Structure P
Amino acid sequence: MVENYVHVIAGLAVCSRVADVWTTYQVTPALKLEANAIAQRFGWPFALLTTLIGLVPYVSPPLGVIVLTASFMVSASNASKIVMARALGEEELTALTRRIILATPPWPGLLYLVMPAFFIASLGGILLLFYPAASDWGYYFGIGMLAYALTILVWYPVRYFRVRAEAQKTPRQGLEARQINAPVL
């Protein structure tokens, strides 16, 4: 028999996955702004399948806590971009993102992109400091935060370099970056 708390964790994990997919759709219906190259390549059928990850708690409740923590954090990040995406539209927001990436030199650009990961990892580390035993739920929330930080450290630079590489293939996009009155960093 499955303990009741496992159903709660599974319900929250599924909700977190649905929230991630829904907020992603709100920001980028054509997945042009999706940082995860795998999700971008395989599209919405793949994204919808990821909601099944929410059932992980039935195999491992602690892993379910990690999934729900990281997924709710991704959802929060996505949700913070919905207003801008709705106001500009996906095409214009994609073009703006491209111009910003091209106008920013790689060294500070990458640093600023991954900086949130360090703050989030710090919070995850603090949770692990206060809940060092794997028998504590706080431990798994901390691991979930570290998992989200790792996601930022992997996918944000991948997207950054992908956008820069695509811009080198099409010279017009490179010119767009010079038209911005961006401060030199």
Structure Q
Amino acid sequence: MSMRDVLLDEAVKRLKEKLPYATRNWMRKVLKRLDGVMELEPDKYVVEGRPALGDRRPAYYVWLEGGRWRCTCQPAVWGRVCTHIGAALLHREHRRILQRAERHRVYVAEAEVECPGRIEASGEVYVRPLGGWRYRVLVVSHLREIKIKCGGYVIYETEGEEASYAAALAIIQRFQGNT
């Protein structure tokens, strides 16, 4: 599981703690909406409408008023916590966790290795085949001393370069060709 997935899982866990009555189906819809949330200002969001989730409008507005979350959709008018509100709350919690993680330091190392077996490392490992048994390997770890293993045997050791979690995410995206 990637660090980003771990942080999103933590945000989902915290949302479930705040809304223990939320059903699995409700949470599934909230997760589907997450990439369509945009923060306009603190405690004010716009959530992209999704026809596949039953939305009739292109966007819904979510805001905090008098200690209660409000939304422009019909269920929220009836006093329910809709999935638009849920998506805004999840976005808010995920952003908070990411901000804390950005201040967190990790270690990054990149190497070219030969391995006819399974590649493992002392951290989160990303592998790009180069041909034959040659691979380009990127490791992001909480440990400064990074070890890359092939079939359980250490084949490469180095000290990782210290980076913020945010910088590590950018390095991972570049490594995967997502820039």
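Tell me which of P, Q gives 0.55 when you compute FRET efficiency 1/(1 + (r/R0)^6) of positions 118 and 134 (r between Cβ atoms, R0 = 25 Å, to 0.05).
It must be structure P, since only it matches.
Of the structures labelled P, Q, which one yields 18.4, 64 when Rg and Dmax of the Cα atoms in Å is computed from its coordinates?
It was calculated from structure P.
A value of 26 was derived for relative contact order in percent (Cα under 8 Å, 6 or more apart); which structure in P, Q was it taken from?
Source structure: P.
Taking helix-only ellipticity at 222 nm (-39500 (n - 2.57) for each DSSP H run of 4 or more, over all residues; to 500) from the coordinates of each of P, Q, which one would give -26000?
Computing helix-only ellipticity at 222 nm (-39500 (n - 2.57) for each DSSP H run of 4 or more, over all residues; to 500) on every structure in P, Q gives -26000 only for P.
Among the shown structures P, Q, from which was the value 3.6 of distance in nm of label points 7 Å out along Cα→Cβ at positions 54 and 110 calculated?
P
The numbers here are math on the coordinates, done by the rules we state, and not lab data. Every value quoted in this text rests on a predicted model; they were computed, and no experiment measured them. Cβ atoms are built from the backbone, for glycine too; each structure is taken alone.
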